[in-house]
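Following are the structures in question.
Readers should treat all values here as calculations from the given coordinates under stated rules, not as data from a laboratory. The model shown is predicted, which means the values in this text are computed figures rather than measured ones. Cβ atoms are built from the backbone, for glycine too; each structure is taken alone.
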Structure P
Amino acid sequence: MGAYLFGGLKSLASTLQRVWPQVPTQVFQVAPFALMLLALLLVSSDLLDRLTALLPPRIGRPLRNALRGSPPAALGTAFVKE
């Protein structure tokens, strides 16, 4: 999902560059990275829980589950080759 978001932001940046040619090109080149960092901060903090609590439960709960991932079950365990 993050790859699609980043790709969409990159294509949006190139489209916006044609719409606003007076804005420096560096702004549009850096914007997807900054927006992706903001999205990662939102997903990794408790702000996501607060924002989805404001929504009705039938919308907020599935949205929170879709955006909040769970770590791998074997995270932190040593790999032992059999």
Structure Q
Amino acid sequence: MGIYLNPGNEQFAVSANSELYVDKTELIKYTNSRIGKDRPLICSSRTRRFGKTMAVTMLAAYYSKGCHSEKLFAGFKISRNNFLKCI
């Protein structure tokens, strides 16, 4: 059983430091645009082995209040968009 409330950024740090990591941090920009809307739902349905778990751990690391992930996201696309945590 996993941690569901403020899980931290350890899992994403492992993925981000891997040589196979593909930068998908623009998903954070889209997620931020959906917060506070009339229908804020997001469905991430992809084929098998397409990065669903990695995307969720990335979002958890970004929005988690239990850790500071600024340095972790510093070299990715989201850092160039001047987005701050919206929560």
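Some notes on this structure:
- Structure from which 48 was derived, relative contact order in percent (Cα under 8 Å, 6 or more apart), options P, Q: Q
- Test item: distance in nm of label points 7 Å out along Cα→Cβ at positions 27 and 59 calculated as 3.1, pick one of P, Q: P
- Origin of the value 1.7, where distance in nm of label points 7 Å out along Cα→Cβ at positions 11 and 51 was derived from one of P, Q: Q
- At a computed 4, 17, 27, 27, 17, 6, 2, 0 (P(r) over Cα pairs in 5 Å bins from 0, in percent, for residues 19-66 alone), which of P, Q: Q
- Source structure (of P, Q) for helix-only ellipticity at 222 nm (-39500 (n - 2.57) for each DSSP H run of 4 or more, over all residues; to 500), computed value -22000: P
- Structure (P, Q) behind the derived value 1.15 of Rg/Rh (Cα atoms, Kirkwood Rh): P
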